[in-house]
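Enquirer: Structures incoming, each one as structure tokens.
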Structure P
Amino acid sequence: MHTTIPLPYLTRISLFVLFFLLIGYLNSFAEDKTQAYYYYLLAMNEKNPSLAEKFLKKAIENDKKNLYLKKTLISFYLENGELKKAEAISKGLLRKYPNDREINLFLAKVYLLENRPLRAASVLEKYIKLFPEDEAVLTLLVNIYLDQKDWNSALTNLDKLIKINENNYVAWVFKARILKEQKKIEEAKEAYLKALSLSPENKTLLIEVLKFLDKISDVKEIENLLKSYVAKYPEDKDFIKLLLSFYIEKANWEKSEKFLKEYLEKNKHTPELIFFLGYSLEKQNKFSEALKIYEKLLSENEWGYEASARIADILRKLEKEDAIKYLENFSKRYPLTKNHYIFLSNWAEILDLCEKGIEYAEKGVKAFPEDLDMILTLASNYACLNNYEKVLSLVRPLLSKYPKDPYVLNFVGYSYVELGKNLEEAEKLLLKALQIRPLDPYILDSVGWLYYKKGNLKLAIQYLEKAVNRLSEDESVIIEHLADAYYKKGDKKKACELYQRALKAVIHKKDKERIERKVKNCQNLK
């Protein structure tokens, strides 16, 4: 938790000090203490700290009643780290001038620099009793208590700040954070919403408030808040995306559809929102309507391929032959760009047409021979055919050019694992890839599968569990790997449940046949 109220005065008291010291001296010079002024000027222009101190003391000797000169000497000691001397003078002056704001601040600063925050707080508390309206001193006091995690004292002084200025949104934010720490949920919520009402365009604060509301599962408040922002700032895409993300995260596809249709009817053509309208419809199995929406995006440079991918996926679910025809038409209709070849190759692989995928990818590599993505796409289709020797021949030469690319490292490492060779080298490559992309489910799967092959079931299950949990949607082979690890461990019940789950997600015929055999074997165990 960030525990510093951001006011410039608190970070550099010396800037303020220099200002008031200058004004103070000009006033004091009215007494015409010429000798004192002479030594003061010498001190201000002296680079040697010892001589500067000597001149300041001479100035004070010539003008013993001049409070400004004594404050200058305190400031000098503070800037040169001579805290004990600064403390001694400050305490002496404070006995004579207990109401002097600057002396109180000097002494508080001494204690803070000496890492004695409670002593600093004590000094400031005494001052605040005399001058309860001093906002800057109150803020410094609040900061001290925040850093000490003395929530009750911090709250007390925050309330004083709010009393001085009810529109101090920063004070409300810190009050909310403290109340959150104290598990006073409703009071924290009230303070957060108050802060947001005072600074409505502060997006950083909005995100903080949304995270808090999400943590306390106040779904209704989140929705109402975001809807109010979209209504108030219809041109600000950040608020639209936040509300849309909220609906998507909660899988509330009906509300997502309703919101997007209403928004798009009143506002300009926005490809990104049109795409998510199609996706919301697709998630509700409104495939015909989703297809019509996606088709509106086919001419868009940025969203055309995304829309084409969703069209192909819907057609694959409805009728595989229609998806194949769509792919063929796509290959004739679109310009021969890199993305064109990658799209065709990837979708051929998804449709279990890996030979066709290789054909598309080889054309792409011929057109773009140095392109890493294109080469990896070709390698992926050879992996689809379990031709890992060919994968190695394509990707292993890339290690020298791309030694830190996690996908190159993963392709080479996983190929070694599948071929059952160079497992020590594979481990180095895969762990390096994982260090670069620690949450990537495919790399986690590769590492887990490596340890399975090496017989370390504990580590295998650890990484494979992480891989499965990180998947955005089920991948049959990754789930099968985890099932194999549990089966080998002896937890056949867990393994058989995972085999069933893998079978539901399977795409390729060869994978389906293999997993079906394992599911059948599970049935024979009963």
Structure Q
Amino acid sequence: MTASTTPAIELRGITKRFPGVVANDHIDLTVARGEIHALCGENGAGKSTLMKILYGMQPPDEGTMRVDGEEVRFRSPADAIARGIGMVHQHFMLADQLTVLENVVLGAEPAGRLGIIDETAARRHLEQVSADYGLTVDPDELVEELEVGERQRVEIIKVLFRGARILILDEPTAVLVPHEVEELFRNLRELKARGETIVFIDHKLDEVLAIADTITVIRRGRTVATVSPDEVTAHDLAELMVGSELPTPETRESTVTDRALLVVEGATVLHDERPVVDEVSLTVHAGEVLGIAGVEGNGQAELVEALLGTRALSAGTIRFDAGEGLVDITHTSVRHRREAGLGYIPADRHREGLLLPAPLWENAALGHQTLPPFARGIWFDRAGARARTEEIRAAFDVRTPDIEVPAHALSGGNQQKLVVGREMTATPVVLIASHPTRGIDVGAQAAVWESLRRARAAGLAVLLISADLDELIGLSDTLAVMRGGRIVAHLDPATVTPRELGAHMTGATVAAGDER
């Protein structure tokens, strides 16, 4: 922290109301100049709303804001940017059809003579920012071709490109694998050393304790504590956030049977004539969770697409048991697979899982709209859809004023519980769960874990892809590691450590005596 006693940010009595809910209820927050200040709380606690107010995206109904000691009122993000505040949103604000360079400079284009955009200057500035903070990107690559972790880097570079001195990071690690988190934290510490100020919204309490100088906890729209990480444990923070201890993904009893429900043999997927999935074989049994570990971009996403039927195999077979023995579904449609009982929790709920402007009852039907209770013959059954949505709302604790609200009105955790509930209430035979707890808080995370455990005990076969190594180890009955599009290791979750698993993912080796 710098010697200056004037805080970078002072929020006093910030209140924001929406129909049926008080998102922020007279919140106070003080962030010192040159510190990393973590903001914790359940999804829906009001953290993101508070930061959107600070960033000028929404006006407060009550309260005052000061930046560097001066009272401010922001009418738009442009006002906040002009005061040196930048925000990296949990769900990316990128144009897929533009290049990395075009996305970074969009709205902040350096102009030369006659107002013509100086692309050379923009490229030089981008490369300098990338080099300074170790955020490697290809300026000419289309954003739609980037993996999730790469998109995250582009978002951070956008903020730094605009000269932000106060950075708001909303769940920045939700899309990163462990080694990328370590790299991000090194970058944040370097920013701090240069006197920059960072507000860090996170649900992963071990990360909060590792990176933050100060932690503020918000529960149900109110500030409940501001503490130093030296004063609390993860369990303490969890109790402050949700009133209970920190949940764990640990699954003790085995429910694995001999009945194979999904068998993949020699699956190969080509992209530009290069194998991105290379002769992958795997079997998932009833009552089994097969965890797939791997650094993002090593073929997991393409494997999922092949299993769903949205990407064709160039070689290999997929067999599925919907109740009458294993049947070849290699060349069947997505609809056929879904109707046969293939469930899917997508990695990105906004891009793949939800229609954000649509009401909850319409979202509850996505992927299941041809089956009861959403369909009656060839007709869509609105009454059935609403009844099922109410069932999901109650069973999965989706917190919403009613099921008519659009999906974008829900917090991230409640959106995820809606997606998980939609798939679980359809009673799938096999579930592909791709990052099922990405970007959600400990309370919602525990609910998703418990849902998977219950379904597993009832005979569900689960293919679990996750960047959370503790989650993979805790939930999985068996573990496979993908690297370079291939399965390179099969590991026992009962004995492997996160460090060993990470070493297999990257191709590194763990030194003797350094397993932890």
Structure R
Amino acid sequence: MRLLRALLFLCIVAAAGACASQATPPAQTVVSPEETQITLVLTSDVYKMEPENGRGGMARIAAALKTEKALHPNVLIAHAGDTISPSLMSGFDKGVHIIDLFNMTPLDVFVPGNHEFDFGPDVFLKRMGETKATVLAANLRGEAGQPIAGIADSKIFAFGPVKLGVIGLTADDSATSSKPGKLQFAGSLTTAEREAARLRKAGADLIVLVPHSGRALDQELYSSGIAEVILSGHDHDLYMNFNEKAALVEAGEDGMVVVAVDLTVRVEERDGKRRVRWWPRFRFIDTADVTPDATVGARVATYAKTLDAALGQPIGTTETELDSRNATVRGGEAVIGNLFADAMREATKSDAVLINGGGFRGGKVYPAGTQLTRKDVLTELPFLNKAYVLEVSGTQLKEALEQGFATAENEVGRFPQVSGMKIKADVTRAVGQRVVSVTVSGAALNPRANYRLATNDYLAGGGDGYAALKSAKVLSGEADAALVANVVIDYIRAKGKVAPALEGRIIVGRARPPG
């Protein structure tokens, strides 16, 4: 539907014609009108270096970007964040491979996403220092509030007579969605307003925002009038919106599609005043139609061979289908969620397990009869989280579940997958009142009782919005906790064959569609 919407917008754009950065004044003396063609190219949220079903992957991304550079004289290529993590390879090299691969492409601007901070601030700074692109993040500062060496707020790019002011905005919720340590994050909207005003004063004709932000913030930025073009990342979907004053695009994930915005910019001097008008055209480059870059493909193959040698051995067989696609693990009880949560419950001897659907990153279906490997498990759990055990009261557990269902209608990463519990929730209710009932080990949740809850270290620290867990007593933590991935691998290997199923652990009430 989003792709159809984008195509409909293309028709609207073609019919609508020009869009002006300010109202066109009455006819006056015009001096030196010029038109400049500028192409903005966007990719973001690239985790997998290899293709999936003939699309995406670094070799196709590289080929698409190189083609744009070759075909157009004025090109700006931006990456809107999320690539150092999570991926199978990043669990081993903390993102070295993906920076290496992107350094083989003509990337101009890189804006950090929340996953750039997954390995902590030191690794983040090291990886940013290794990238050849200009790193922009106007709302990011060091722990004392100081600018960070090698990371700029913005940059003006000159294309003929046209000056583009490009502003980077990293995910401003990274403190809760990742592990940035004491790095500081300012609000994206206020930062963009300040920086855009500064750039316009410095002579920028058009403002291009490159934020790593969710759809709600995208819409705020889009409606604010701050920028003419917004090249966004984070939502993992293909998206385009245009209101004849501003354009907003997003390129999905893993390079399945690369988005290009071709701008025709007309600069005029009217009675001594500079006037700028611009027209956009939108292109969606399906990388299934792109011939992979041979040099990048060879480098990817080298990395893949290293992984396969270590991780390709089978550990067991699933006798039922496993589905780790976002709509499954972030929308309701998932068979793969039950399997992984059961493994944690058995290993930790806990009353219950609570993990987040967003922790599953494979995005694929494993048919019944599939021989599972270490690589499969690590592809699903690339963050290398540890299995913590907490002591929580019934009240704390209920509050944590409410936080898990707070935005469940949007299929977000915090959606819970569980073991040892059965939950009924209704997302048509107000936030904080959505959990209808909970049982633990077959008995109704007792607000005054204490429970042994297994989760991952990310949620235990309050990540993904699970603030209720942050104050819980840690029974097994950093010093003695096993990796969740290893727990799951050991569980499958010990059983040889697994047959998880849907059991009614999570029942979610939703509003019925009209009609």
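Each value in this text was obtained by applying a stated rule to the coordinates, not by laboratory testing. Note that this is a predicted model, so its numbers are computed, not measured. Cβ atoms are built from the backbone, for glycine too; each structure is taken alone.
Enquirer: For mean count of other Cβ atoms within 10 Å over residues 454-461, which of P, Q, R scores largest?
Expert: When mean count of other Cβ atoms within 10 Å over residues 454-461 is computed for each of P, Q, R, structure R gives the biggest number.
Enquirer: Between P, Q, R, which one scores greatest on mean projected area of the Cα convex hull in nm², for residues 190-437 alone?
Expert: R
Enquirer: Of the structures labelled P, Q, R, one was used to calculate mean count of other Cβ atoms within 10 Å over residues 78-85, giving 17.4. Name it.
Expert: Value 17.4 for mean count of other Cβ atoms within 10 Å over residues 78-85 corresponds to Q out of P, Q, R.
Enquirer: Identify which of structures P, Q, R gives the largest calculated value of mean count of other Cβ atoms within 10 Å over residues 46-53.
Expert: Answer by largest value of mean count of other Cβ atoms within 10 Å over residues 46-53: Q.
Enquirer: Out of P, Q, R, which structure matches 20.7, 67 when Rg and Dmax of the Cα atoms in Å, for residues 134-301 alone is calculated?
Expert: Considering all the candidates, the number was obtained from P.
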